[in-house]
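Got some structures for you, see below.
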Structure P
Amino acid sequence: MGYNTPIPYEFGKFDDGRVYMLLSWIEGQDAEDILPTLDEKTQYELGNEAGKILKRLHEIPIITNITWQKVYQNKIPRKIQAAKEAKIKHNHLDIFIDYVLEHMHIAQNNTMKFQHGDYHIGNMVITNDLKLGIIDFDKMDVADPLDDFKPFVWTVNKSSVFETGLIDGYYDNNVPEEFFKTLALYAAESCIGHIPWAITFGDEEVKIALEVADKVYEWYKGFSINIPIWYDSTLKEKYKND
């Protein structure tokens, strides 16, 4: 596609059964370090480019007989059960759970596409001439493409302008209402599963998971709104002709 992404050169297996991938090196510095140092216009434009790249990634042809409805119906009960059984719970866990159960029908009929699997600025680099690179495809999967927007918290923590640009770029500045409804659903779902996962990795990860859940709860005003407060719809007009 001509994008600044790793080229796979080799894939194989070691004698002990482990597998490996040999990829080309992508020059650049961590986007999460560079973005906050850039002006708003540049942050938005890089986000816009990231959205266009993501759209093209989702157009990669795939073959699957699995439906997202089946995947989602199986996933949600497991996440909810794990969260309820966890020793540590978020104060608003019940709100997250109720929101998901009441709204999961929104995404059940979504199509399955190729996805990056962890699309946020922690998996992006920026070159010295401000070119964007997309790396770390090790979680690539087949799923609802909008699921790729779910890790937005890691980007918004550094640059809500970039994430706004990403959404606008993906939809060519015409974001449908259904997208925000689905994103809210996935945000709540992510909070349900994050803390039980974090417990297996220790106190620091649990602390981060609780902080993330607090932020998501705040950004959606207790899930009383569909569009998170960090999304700035004025930016697409502000930089439209630049």
Structure Q
Amino acid sequence: MGDFSGKRAIVTGAASGIGRSTALHLVREGAQVLAADISEQGLAETAKLVEGSLKTHVYDASDVESCHALVAAAAASGPIDILCNIAGMLEWGETHEFDEGRFERIIAINLTGTYAMCRAALPHLIQSKGCIVNMASTAALAGTPYATAYTASKHGVAGLTKSIAVEYASKGVRVNAVCPGHVDTPMGNKAPPTGDIDWALMMRAAPKLLDGKCDPSDIAEMVAFLASEKARKITGALFTVDGGQLAG
């Protein structure tokens, strides 16, 4: 895995799960990390788990100005080399019962927030010839029943990842996304919806590997690879880490 000594990274969603694991991973490899999340308590717990250069910043992924302020805070301390957009939200529900307010909040956090972070960081990443790693999902690659809003948001993340990658490749900025399957995190383990649920439909994309559920570290390792020099020729790509969920 790449050596991140001297590199400066922003990692969102760092109060728990994949974001926390990614922040800790990058710090262990020498990066200076600004760990961001809406949960101040969760960020404090993340900071206690690492010895290294990690600072925290409370922000709201659903608020564009808060996203821009996070990038400005990072830039005030020096160049930005890596942006890891990992903050996200999942809610289950039958589509005809899932109102537009809930839909819009998930889009705001998962898609608009990711876009706002990319937009704010790009001028800095052009200067540093840096990179972005977005967090998509298997839901970015296939329809996920009872998670229409989440699926729409992650399809959007996949699209903006590819579009930004193409637009900024000539400026030396790489942009990729990871598509996790079922991950052992508070979000990943949220109780499935209740009601008239078609469980065969729900389970059609279960992991195929024995003990196929991923650990946050499995995803963090892929994020770190894509942010490293070893991935210098990779951009506009979506990498699935799902225990074979989408294989068949």
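As an exercise: helix-only ellipticity at 222 nm (-39500 (n - 2.57) for each DSSP H run of 4 or more, over all residues; to 500), calculated from one structure in P, Q, equals -14500. Which structure is it? Could the numbers behind the result be given before it?
Numbers: P: -14500; Q: -11500.
Here the read-out was taken from P.
Using distance in nm of label points 7 Å out along Cα→Cβ at positions 122 and 146 for the comparison, can you identify which of P, Q gives the largest number? Let's see the in-between values first.
Details: P: 2.4; Q: 3.8.
Going through P, Q one by one, distance in nm of label points 7 Å out along Cα→Cβ at positions 122 and 146 peaks for structure Q.
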For volume of the Cα convex hull per residue in Å³, which of the structures P, Q scores highest? P
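Work out which structure the value 16.4 belongs to, where mean count of other Cβ atoms within 10 Å over residues 106-113 was derived from one of P, Q.
Working: P: 16.4; Q: 21.5.
Source structure for this number: P.
The value 26 for relative contact order in percent (Cα under 8 Å, 6 or more apart) was derived from one model only; which of P, Q is it? It would help to have the intermediate numbers written out before the result.
Working: P: 26; Q: 21.
Checking each candidate, the match is P.
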If you work out mean count of other Cβ atoms within 10 Å over residues 42-49 for P, Q, which one comes out largest? P
With percent of Cα pairs over 18 Å apart, for residues 82-217 alone computed per structure, which member of P, Q shows the largest figure? P
For structures P, Q, which has the highest computed value of FRET efficiency 1/(1 + (r/R0)^6) of positions 50 and 170 (r between Cβ atoms, R0 = 30 Å, to 0.05)? P
Comparing P, Q on mean count of other Cβ atoms within 10 Å over residues 98-105, the highest sits with P
Comparison of P, Q by distance in nm of label points 7 Å out along Cα→Cβ at positions 34 and 162 - largest value held by: Q
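None of the figures in this text is laboratory data; all of them are computed from the coordinates on show. Just so you know, these numbers come straight off a predicted model, no measurement behind them. Cβ atoms are built from the backbone, for glycine too; each structure is taken alone.
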